[in-house]
Each structure stands twice: as structure tokens, then as C-alpha cells.
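Read-outs throughout are calculated quantities, based only on the coordinates presented, and are distinct from any laboratory measurement. Note that the structure is a prediction, hence the values are computed from the model and not measured. Cβ atoms are built from the backbone, for glycine too; each structure is taken alone.
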Structure 1
Amino acid sequence: MKHLTALFAAGALLPAYSFAQDRPNIIYIMTDQQSATAMSCAGNTDVSTPNIDRLASHGVRFENAYCAFPLSGPSRSSMFTGYTPAENGVNKNGIPIPEAIKPQMLGTLMEQAGYTTAYAGKWHVHTNSLPDKHAFGFERLHEHNDYGLAESAVEFLRRKHEQPFFLVASFDNPHNICEYARHQNLPYAEIGEPALEDCPNLPANFHIAPYDADVLSYERSLKYTLYPTRNYTPDDWRRYRNAYFRLIENVDREIGKIVDEIDKQNLWENTVIIFTSDHGDGMGAHQWNQKTVLYEEVANVPFIVCTPGNKHAGKVLPQLVNNGVDLLPSICDWAGIKAPQKCQGVSFRSVAENGNPAQSHQPYVVTETFFVQTGGTQGWIVRTVDYKYVLYNSGKNREMLYDMKNDRGEMCNLAVENKFQEIVKQHRALLREWLKKHDLIQKSKSIRFIPKD
């Protein structure tokens, strides 16, 4: 009765059948600051991720998944509320979730639906760890610390569960690359410094492209602690890339402890397992470190979904996913919960379960950003099937269009050519549509930054 009362209050009344024990368990594994291509299953030979690869071999990998916002706090706020950061007001780290939204956050919805809910590791919405032993619908298994995190998750999996469970295992690494760039001690990893000849080479898009947005160089110049790499030599960047990939290998080993337990219990048969990251890292592409920027390395994130019974294991899917706003409605979909009415995300359950690359899904996704720690630049991505449109609110070359079939490295800005102006206009219209859909036109006045057709 207590659960039903709470569900009425949250506006998420469940049909009677949804309490059946055949609802799947759900495990959500997350890293911090990992790019979509920073996995060996994505073809990267500079890093070895056998345990993430094991997840990919059991599920489907979405190669066109994007974060809601390339910064930890805003990105995670979107995952656990189903709202864009502009909607929920979390446009920088350290901002708490509005009180009005808290009753309908993902952990609370799942707990009220009869799931046993638990969270291990980094929370960052807005405190680094969950603030109490029980908060936001989750039992806190482990605080923000990669050491011991996997073990706490395994211990939870070994409990006797009378109800389906929802477990989140949220790792900090490869986020320690931030400390590495600042020559600080790494809090959750130990890595060596090999000879330069043993470090990865520079990426093909290492150089800043012609007609790139010039506001980015301005933002990078404002805060040395965020961008200590602006005077890096090519050799320095190779060492940076080596450290980044070694940190990913570190966290992959920790993830392996959880995957081993999934194997031991054969949880593949009745569990949805999702792997992703809150955003990526520049990795030296366009000579960028860290996040916030809208380059592909930063906004495009890993996204692997294993459905019960390992349907379509090993497939790679092209459909567009936003791992922020789309997460809550998708998990609710598997759990038989009605998502809060104002959430505008699109469930990826059907695409993941059908495994059909040609299945129609959503025509575009949007990523937003705000350089609140430096100069206050705003920006948006509109990612469609073939193109990526990028807009910043100021500066020269602030409008960009890239061919995602032939120029994933974003080296040729098509927006400077007349023959692509119709495509540019189409993407401007989609951004206007998105701002209107999320009721952001009056709230942020963002529409004034979109160039007139």
C-alpha cells in the first residue's frame, strides 16, 4: 500500500502486471570522461578493454550515442531526472536538483515500483557521493572512490533478492586524466610513464581545423587549471594520450569484477545491462583536453545495451541516442513504469531488443554546453543521421556543419559553403524545434543565437 500511495503521488501508476517477478533486473555501469572510441571493441588499438568488450559481445553497441551536456554534474542530472540540463537548471557542477523534480527521479521511481535499488560510487548530482545511506531512492553501497567500488557491487549481486533489482556502479576513471594534466597525484589509479616511443601516436585530427569556432581558443586561454595543455608539445600530447588509455584499462579491470559475477550467476538471462560514460575527453583531438567543448571526442560516448538472453549479441547499431534524457524513459520502459509526463526523452528499448540497424528511431538528438567555469560561451549540437551541426553563441565561425559519414574527425566545416546552406537551415530549424519542445525559448532566450535563414 505504501508503494501504491507513493506512485499515485508521483503520477507513475503501474499496471498490475508490472509487479510480476519476470521484470528484468537492471545494471547500469558508468565511467567518467570516456570517449566512444576509447574502447578496443570500437577498433581502437591504443587501448585494451577486454571487459567492456565482453559487454559489447553480449549486447548491442550504439555508435551514435551522445551525452546531454559534456560536464559531469549536468550530464548526470539529465540521466537521473529525464530532463535536459537547461530544463532542470543544472548547467554546471555543484547545483542541486530542484525540489519539485526530486520525487520523480529515476531511483525513486524504481524503488516505488518494487525494485531493490542500490548505488555504488560517484554520484555528482550535486554532491560527489550520495549524501546519505539512503538518498534519491537508492541505498548507498559505496562512496565516491573507485577502490572497493566493484567489490561492493559484487556483494550486492550476491544478496538473495526477492524483487528485481536496479544497481548503478559509477566509476570515477578515466577522470584522473584531469589530475594527470595538472601534475597532481592520481586519486584512484596508479599508472607508469613509458618511453615516448611506447606512447600512442597523435590522432589524425590533432591539428585545429580551418574554420573551427575561434571562441574555443578564447575559452581555453582563460583558466590554466582547466586547460594546462595549451602549451603542450606533440610529445606531451602523446604522453597525455598514453595516460588516458592506461586509466581506461585500469577502470576496465574493475568493471571486469562485476562482469565476472554476472557470468557466475548467469545474470545475462534476466538482466538489462547498460554501459556508458557521462561524457568524453578531448584526447588531444584539435589539441583539446578535458570536456565542455562539443567536439566528437567529448560529446560522443560509449553506449552498450545487453538485453535479457543476449539478443543480437555483438551488433553495432547506428541509431541516435541521448544517454541523458533517453535513459530514464528507457529504464522505466523495461520496468513497466510510466515516465513523468514532462520528460521528453525517447526509449531505446525497442531498438536494443530488435537489433535492426534500419529500424526507425528518433531523427535527431541535441547536446548543449555552457562554459560556466571560464567565459560563459553557450553551444549546441544537433546530430542527425548524416550530419552534425554545431552552434556557439559568439565568435567567428560559430556555426559549423560536418559530414558524419566521411568526416568524423570534424576537419572540414561545410557551413562555409553555399551549396550546404539548405542543410544548415534544416538543422537550424531542428534546433528551434528542440528549444520549443523543451520550453526553453522564453527561459533562456537561446533562440536569438540561431542565425536567421
Structure 2
Amino acid sequence: MPAVPLPTSPYTDTARPAPSTPSLDTDRTVSVAIIGAGLAGLSAALHLAEMGVDVCVLEANEPGWGASGRNGGQVNPGLKFNPDELLARFGGDLGRRMIDMAWGAPDFTFDLISRLAIDCDARQNGTLRTATNALAANAVVTTAAQCLAHGMPTRLLDATEAQLATGTDRYPAALFDPRGGDLHPLNYARGLAAAAQNAGASIHGNSHVISARRQSGKWLLHTDRATVSADKLLVVTNAYADGLWPDLKKSLVPVFSSIVATQPLPVDVAAHILPDRPVLYESGHITVYYRIDAENRLLMGGRGPQRALVGRTDALGYLKHYAERLWPVLKGTRWTHAWNGQLAITPDHLPHLHEPVEDALIYLGCNGRGVALATAMGKQLASRLVGGSSVPIDLPMTGIAPMRFHALWPIGVYSAMIWGRMKDRLGI
């Protein structure tokens, strides 16, 4: 089956050439096999190779083809839940480790980019989490208090400060975290792939794994052309999980997230929007997120059609109209690109880590925070694969739990979007 090209976006228009990742056409025997060349798989491959482990990555398309290479480019800290809730749910030891890992993931990511000299427009200018109404403002204030209590370098902004930071009077409050930032996600994925290869990892694109089975203490992975035999296995297919592993696909919802981008804005227009160049995501039932990229394009993202877009900017008119509401100076601006892709949403809105059988790990479900989380978790997954179950990992280990009525997920997502937008408009 031929690889599917990435959708056209500012990323594909400006990306550096992809590293050569030829299809696997001869049988291989390795220590670790990885299925999926998104950020988690590439980070794990890099760290395994740096430890001297013989590792092979198999990818159905090309490195960064999924959400890793087409996301909003935001490098955001944290998880869905506040620190105190994580402590209450998971206890002091694991809860604190989850907090340290998740909120520290952007620092890990930017440090890795610096160490590997990956050219991907990386900027650590912070993340803004903004409230769109009084109820959301109360939630932001609560989060800010907990972050400060845990010693984080965050700052709560009032309405005036939020307006100065964003260029719009839309937000009554905002939480600023200087550890966040942005990057060119496709260049980051390609740079991470090249770094993994330079460290000794083998990466094979257009190599869809059609079966994986345990035989005589080895994992046998079959593509349509060759077989990989491995001592250990890591599955990181995220929203693009298929029937390879029983029930995995039914344990998540593959939600489409959409992005629309302007032409490069004139300097005087771009100066009105996020003047200090943080990234921003709104705190609400339906998340809208945006940033100004290195070429002065405005990238606006949010929930959209739950099907693949083919470059139709008119399909995302609501995002363009919302941008003009925030910054009237944008009226008349040309919007040049629209694209989308699927991210994995889990029922509990937390990343899922599974160790279903000996010598196999599965990781998925960053729930929209994948750039930093997947990168940081890649190193931990690598350490666990090498050291075994005695190596601690900063997420709970859970069983694979298929969702009831999973076949109805498109209807459920559409209904949740409509209801969430109504609640956001009503401020409830």
C-alpha cells in the first residue's frame, strides 16, 4: 500500500527535506521494534539508540505524518487536570512525578532541540491559558493558585494584562507559563528522525505493520514485504491505531482538529496579535488555540469537520470569523491554508500507558498536548524497555479498556461540539 502524502499546509510548504526512510524490504532482527514514527516513537528511538540499543522503527507513511507533523505547533506544559487533583487521584509519589514530568515537558523538549541542533523555529516564549467568561476565569484562578503553590514559574494576568498580552479584550483572565512555546512541527519531527538515525536507529517509512505476534520469546512484525524479529516492542500509533492490537482502537476517540492559516501578515498587523509571541489556548468546553508563526502567519485551530479536509479554507469559516472578532484589523486578510488531522482523546483525558504482556509497551492519548508530552515520554519509554518493570515511569500503568458503543463516536463528538459551543456562548 503506497504512503499517503501529508495535507498541504504552511509546514509542508516550508519544510526541510525529509530524511531518507526507505521501505523495509529485507527481514531484520533487532533488540527493539517500534511501530509508529510520531514524536513518541522518534524520541524513544533516539534515546534507545543513544543507549546503544539496536532499534528499528516501522511507519506506515513517513515520520511525522500524523498529528506530530501537522499540529498547531504549540509546546504546552501540563495535563488536563490541576496538580492537586492529580495528587488526590494518584497519590503523593506518582502524583508528584506526573506533575514534574508533564509541567516540565516543554523544558525537556526545548533542551533536546538545543542539544541536537534541530532547526525547527523553536521559541520558548511561553503559553497563555485564557478564560473566555467568568466561570472559566474562576477555573484559571484556581489553576494559577495551585501552580504557584507547587513552585511553578507561572503568573496570573487580570483583564488589562491579558489584553496587553493578546491584543484583544476578549479575556477576563489568563495564566502565563514561561516554559511553553512553539515550533515548526514537521521540521521538528523530521529533525528528530534524522537525529535518531545519526545515533544508529533504523527508520522505515511506507512500512505498514499488518500483524504482530509473539513466538518463541520474540516479537514477529510482518509488513507486506518483510518481517522484523525483536526482543521488545513499543506501539505508538496514537489516533491512527488500527486492528493490530486487540481493543486498542476502541480505547480512544480519534478526533479531528482543524487549523486555518493566513498569509504572512504585515509587520504592523502582526504586532497587534500576541505581541510577545507566546502561544495561546482558551479554557472552555471547546478549545480554540492560536499562535503567530516565524513567518508572521496567524494559525487558528479548533474542532472542525470530523472528516479529512482537502485544503478548503471555506470549511473553517467559523475560525476566520472568530479571528476577526478578536482582532478587527484582520478583516480583508487572505487565508491561504486549511488542514486537519486526528489526535487521540481518551475517556479520562489522560495519556494511557499499557504493558499488556511481557516486553511490550503501548503509549497513546496526549489529548492535544503531544509535542512536549510525547517527546518527554519517549525517553521514559526507552528506559523502561531497556530496564524492564523495575524502572519507574511517570504515568499510571493501566489495562486496555475498550469504550462501550465505540462505533458511535462520530455522533458523540459532533453532539459534544454543538453542546460545548452553546455552553461557552452562555458562559456555563
Structure 3
Amino acid sequence: MASIDLPQWLAYIEQQHPTSIDMGLERVRDVAMRLALGKSAARVITVGGTNGKGSTVAFIEAIARAAGWKVGAYTSPHLLRYNERVRINGVDADDASLIEAFEAVEAARGDTSLTYFEFGTLAALWLFERAGLDLAVLEVGLGGRLDAVNIVDPDVAVITTVDIDHTDWLGNEREAIGAEKAGIARAWKPLVLGEVDSPSSVLRHAYAIGANALRLGSDFFQEPIDSQTWRWRDVSAELVLPVPALSAPAQRANAASAIAALRALPGDALPDEAFAQGVADAALPGRLQHVSHDGVDVVLDVGHNPQAARELAAWLQTHPIPGQTHAVFAALADKDVASVVASFAGLPLRWYLAGLDAGPRAQSADQLAARLVATAAAGASRHHRVVDALQAASAAARPGDRVLVFGSFHTVAEAMQALHSGR
């Protein structure tokens, strides 16, 4: 191909497969073999789950870097720039590196078509293999068993949570979804489970293949000490740690899972100081991120399914304000928006609905409102774009109020761009 820039490459790879999602490993594994991809790093941790994946990756990455390791992290989706998906030692990959990796994948794939995610996954693995990493942390895109990331055999797998999401591809029950996510486990390798009540399908699969399941609440524990510290422990160790800067209620569980995963890796143990430093340092945009805008606290959160909404509602309940919360909500068409809104039952929110222009998963404000007629958001104001809803909410907000923007990575990205531009 003629020399093209990164946006042109991204537009090109978006058109290389008939559908944006095509579950299966045959095509991506075939191209990986042609690329002669070996192991991405000396150690590999794969992180799957419904919610908490990105935060858990951030904790693992920060702790390992605090120990002096060279770390690569592959995550998705991105908020503002594709480069965010591939980090080496905490720095986003630059355009030139990504283009070089895309060129390598393009040269190797021949007549094999790849989805956008598959193309990007292979590019990230190609970059990681050449970086001489001590650790690669790979976030599953969707599901687990048939996700492109699963062509890599991890030393440790993590399943953060299992809940209802992506039902068109994974099923509409936790047991079915758990069976898909459990596919990232490997025989006789550790499998860290980041919730107390993992579906039995996950545990059955771990038992069937001989994976060593390490369960939060059974094999490792996290518990508060005071407002500034908490304790991680298992049968052989205890760590007293600072409260994570990532502030959602679930973040201690995510940090605990990250610690369990790192301690389960083969090789020398990390120093206690690295765990404390990493927990304090880990940061991730769009997870209860606060931005001051015209004197009002704007909270941005990418939560987009009922489980994430319940966590967000719990945070609101434990962080009351003297004024009102103005909720800007926009979601993709395949999300269970009625259950998301129902998660906030009893909370006095003023709702603002916005449309999203996101290709085949787009949804207008009118379409969203039609699905919420029996909820607390019925009768909410409707706005063409997120920026319009944000402007309306900000104009209505008074000192002591809060504006909450949530529902999708797309929602938060649009709000961030508007806030950065001063709109």
C-alpha cells in the first residue's frame, strides 16, 4: 500500500471484514502464524470479564511498573485516540509504530479478512514481541473463548466479573456468559476470579481443565481498615495498602484481583512497596473521572450495562451533595437501557437523554426515550448530541449541583472533547 497516515489506516482496516464483530479464532490465528508471532512477553496476563477489565489492567500495569518491570498493556475500546489501546511502559504507542505494525499485519494476511479488533490485536502483539517486555497485560475485547486475544496463552488469566451484556453474542444468562469468559483459562495455570459469586460454569470449566481457581472471598480477601487504607490477604501474605485513586466501590476488588494475578505469576515475588505504589498510582480516564466545568463538578463514567450502573448508583449514594445530580445519558442501541436506568431507582436524578452516532449501533435520543417510557427517565429532555445534553445540564446546574455523564465510551468521549474545547 502507498504510504498513508494513521487515520487512513484505521479507516482502511475498518473496511476489511464484512462485519465489525465475527467471533472465532481461525482467521486471526492463521495470520498470527504467518507473522511468526511468538510469546508477547516473558510473562502474560489476560484479563476478561463484564466490568472492571480496564481498571484491573491499570492496576496490574502500575504495580508491575512500580517494581521496575517493562510492561505492555493492550486495552479497548479507546476514548479519544486509537493510540490509547497500546501502551508500553505507560506511554501510548505513537503513530509511526502503529503504522509499522499495521503494515506487517497487512503484508502477512494475504486474502484473509480481519475485523478491526483482530487487525489491531495482531498489531499490538507484533509490537509487544519486539519491545522486550517483562510483562504483557491483554484485555479481552468481547467474551473470551472466541476473542482474538485468546490466541495468546497467558501465564495467569483473570475474570473480573460476569454479568449481562453483549447478549447477541454471549447469551442472556450469567451461566452462558460465564462459560464464554472462562475460555481464557489455561490448563494447570492460575485463574483469578474477581467476584465472590462467580457462575458455576466458570468453576466447572476451571475444574475440567485443571486450572487453579483463585477466588475473591475464598482464596484471597480484601477488607477496609479505615478511610485511607485497606488490607489484601491470603493464607501466606498480608498487605496494607492505600485506598485506590480509582474511586468506584468495585475498585478495591479490581485492585485485589490485580494483586492476586501478579502474585500468581511464575518467578520472583514483587516487593510489597510495588503493590502499595501501584495501587496509589493507577489511573484510568472515564472511570468516575471528575472535571470542573463552570464551577460545577462533572463526573464522567463509561459504565454501559446494568452491573456498571448499579456500581455507579452505589457511588452516588455514598457521595451525597447538597444540590441536585443532572444525569446525561446516551447508550448504544444494543444495551439494556431500561435496566440501566432502573439501577438508579430512589435517587433524585434529573435526566437528559442524548443520541449517539455510532454506526450500526447508533441510537437517537427519541429512540432511547421510547425505550424508557416506564422508567424514571420518562419525560426527560431529549438532545441530538451528547454535547447538547451536556450544555443543557450545565446551564441548569447551580452551585452545589453535579453533572453525571455516562452510558458508553462514545458518550464519555464526546463529553471529554466538548469539555476540552470549552463548550
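With respect to distance in nm of label points 7 Å out along Cα→Cβ at positions 210 and 338, the largest value across structures 1, 2, 3 is given by 1. Tell me which of 1, 2, 3 gives 22.0, 66 when you compute Rg and Dmax of the Cα atoms in Å, for residues 130-305 alone. Computing Rg and Dmax of the Cα atoms in Å, for residues 130-305 alone on every structure in 1, 2, 3 gives 22.0, 66 only for 2.
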